[in-house]
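Throughout, read-outs are computed from the coordinates displayed, never taken from laboratory work. Not measured: the values here are computed from a predicted model. Cβ atoms are built from the backbone, for glycine too; each structure is taken alone.
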Structure P
Amino acid sequence: MDDFLNTFLNWEYIWEVFPDLLGTGLLNTLIMSVFSALIGTVLGMVLATMGLSSKVWLRWPARVYTDIFRGLPAILTILVIGQGGGILIPSMARNTYPLGILALSLIAAAYIGEIFRAGIQSVEKGQMEASRALGMSYTKAMTLVVIPQGVRRVLPALVNQFIALIKDSSLVYFLGFLAEQRDLFRIGQDLAANTGNLSPLVAAGFFYLVITVPLTHLVNYIDKKLRTGRKIRVDDDGGDVGLLNSGKVPMS
């Protein structure tokens, strides 16, 4: 038991790595995750709309992209883009930080695109038909009616993907960032390699929990809200204000 605690919970090493994890690792992990999530979300929406297009020349490239980036191991994609980009663009070889963000974004886009596509396809066809009957064009109906409803339905799955993206950001340490660009995992890994003790990695894991656990509860909160709706009050005249949990207004 003492050996286990000394290997994984050596407080001397944990306190030694804590300042770097908080000041450098946490910031870089958040930067990579946020930018990758934003870029991946935009690209994912593009892929989703392309995948739903009736035009083969739009639909098939989206499908091929999704199959490739979902099928390859994330670490292989990161290495190919990170190191390959440095070979193709020599100036990037000295700073692979943007390439790491790009790799994470391209991976995330494949998964987010499928989430959006599933959400959009879940919207009843009557929504599109009603919008067209009101004189909306196909593009306007998709933008203002169908897509917003589809996105709302997949918000829990979308946040879950963001959580996975935060954890996948630990893989970019293979690209060999500069000291000030290191993420949580790389800082913990460096000290663990120097000391032969895994406590710094456990400390890094704690910071990942600090980020992901609140997001996990946010997913549960969003899912509950989407399933139950919002409570309303009924005025004295029997009129309703807002939406009922069940979606029905009680009869007076």
Structure Q
Amino acid sequence: MKTTKVINYIVKWLKNYADKSGLKGFVVGVSGGIDSAVTSSLCAKTNKKVIVLNMPIYKIKKQESLSLKHIAWLKKKYKNVKSFNIELTKVFKALKTVLPYDIQDKLTIANTHSRLRMLTLYAFASHNKMLVTGTGNKIEDFGIGFYTKYGDGGVDISPIADIMKLEVYKLGKQLGIIDDILQAPPTDGLWEDGRSDETQIGATYKELEWAMEFNSDNESSLNSRQKKVLSIYRKFNQANKHKMKPIPICTIPRKLMVL
């Protein structure tokens, strides 16, 4: 991948999209991970206004530290960046008190974290007439659907959604993202135990990207690990297709609509 040319292409795309939309810039949620670090940096390079939000909910100290370190680096390098620290733990606790206890399973609660952050991003974007900018990469957004529907998947634009996770790291190095983020295990930040993405999925991003690009004609030649990875990929892909496809619409036959 020609990293410099890809960076320049995305920056130009972001700028042109904002210009055509008539909006003033970009709002990005920063988690301390590589995807949000790269996305916020690309937005900053447009020279348009950028607001980055750190939105902790019971956030693990290490992830919180990485998020704040990146924000400090970004603001020092780009004068068009503003930041806000929005502590959402109290809001989350209040929501839990009104939800029936029997629906508060671990996955539902984890996804609720993400959806509260989406609401916060849109509050800032609406007030400032800016675009909520997605941080999802290609393998997560279009391979295994590893994101929260109407959470981190609720965005206006997705500048790195055509780039594989490993390629995002290459962009990060070119952009000068801090080493602590480049070396940190990828995590969605939705679990109090800080579990990594790859632990949750059961395969590495390198393996998943191989599976996404695998030619099924050669399946008989795979070893046991490759077969396992392919099975994991297909399971996630099938289960999460509802996230990756447009919302189904019940199309009414015109003859039934005639009065």
Structure R
Amino acid sequence: MKYLPYILVSLLFVLFYRLNAQSEYFTAASYTRGGEVLPYRIMYPEGFEVSGKYPLILFLHGAGERGTDNQKQLVHGSKFFEQYNRRDYPAVVIFPQCPENQYWAAVEFTWHDDGSRTFTFRPDKDPTAPMKLVMSLLDSLLTTPWIDDTRIYIGGLSMGGMGTFELIYRQPEIFAAAFPVCGGGKPETAPFFADKVPVWVFHGDADPVVPLKLSSDMVDALRKAGADPKFTIYPGVGHNAWDYTFKEPELIPWLFSQKKKFQKED
């Protein structure tokens, strides 16, 4: 009986995730490549027609939503996109799910005695297995006639924010705009997408998990490369900047005002 309180807390935690990850609009799907499977959720706009043309929004979740249930990745952000992208700003929205103990971005961690860690981004390495699957899924979606390839957008939070920075470095020819939230990247990659992908960066200045410096260094590098990124810092906010980002009324209008500046190479 002494373990009953812990069991109840665990059950409540699971119930919280399930309730917050439920969606009547995001349909479960999966993508398979080379024997590997990437679960994802997809939301179509209201009145979707295969003869239409729609923007595509790719959203990468954080480390806490990894798994294979194809559900937890909807916890943060799905309601935001349902609010805007079902009707007022119709778009196809994709939420892939990264497996446990893997990462979107190629990043290495060094842990210190005080419990802090140093992030070392390695975009010079091959993409991680989940990143390869996302890139392949994206390529397959771009072959569908109902995706407007001039309006492909990407965003992500925490681990997904890091994945966002890496993916726009790896494939700057694809994306019309990006919004990394409490993420980071390798500043040296900024010149590769500075003049190709408009970026709006979000971060809390009291983030104890992913330091604000990781975002500010990327913003500084983009500015040095001639870009004019938008940068929103939330005073006193920790590692939940997404709670505030998803209340930004101008985020979706800003995204939809962006179009790819040049055509993807064949």
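To test your reading of the models, identify which of P, Q, R gives -8500 for helix-only ellipticity at 222 nm (-39500 (n - 2.57) for each DSSP H run of 4 or more, over all residues; to 500) when calculated. Derived from the structure labelled R.
When Rg/Rh (Cα atoms, Kirkwood Rh) is calculated for each of P, Q, R, the greatest value falls to P.
Once relative contact order in percent (Cα under 8 Å, 6 or more apart) is computed for every structure in P, Q, R, the highest value turns out to be that of P.
Given that distance in nm of label points 7 Å out along Cα→Cβ at positions 52 and 212, derived from a single structure, equals 3.0, which label among P, Q, R identifies that structure? The read-out comes from structure P. With FRET efficiency 1/(1 + (r/R0)^6) of positions 76 and 124 (r between Cβ atoms, R0 = 30 Å, to 0.05) computed over the structures P, Q, R, the top value is the one for Q, the highest of the group.
Taking distance in nm of label points 7 Å out along Cα→Cβ at positions 132 and 156 from the coordinates of each of P, Q, R, which one would give 1.1?
Values: P: 3.2; Q: 1.1; R: 1.6.
The correct label is Q.
Among candidates P, Q, R, the computation of FRET efficiency 1/(1 + (r/R0)^6) of positions 92 and 116 (r between Cβ atoms, R0 = 25 Å, to 0.05) that gave 1.00 used structure Q.
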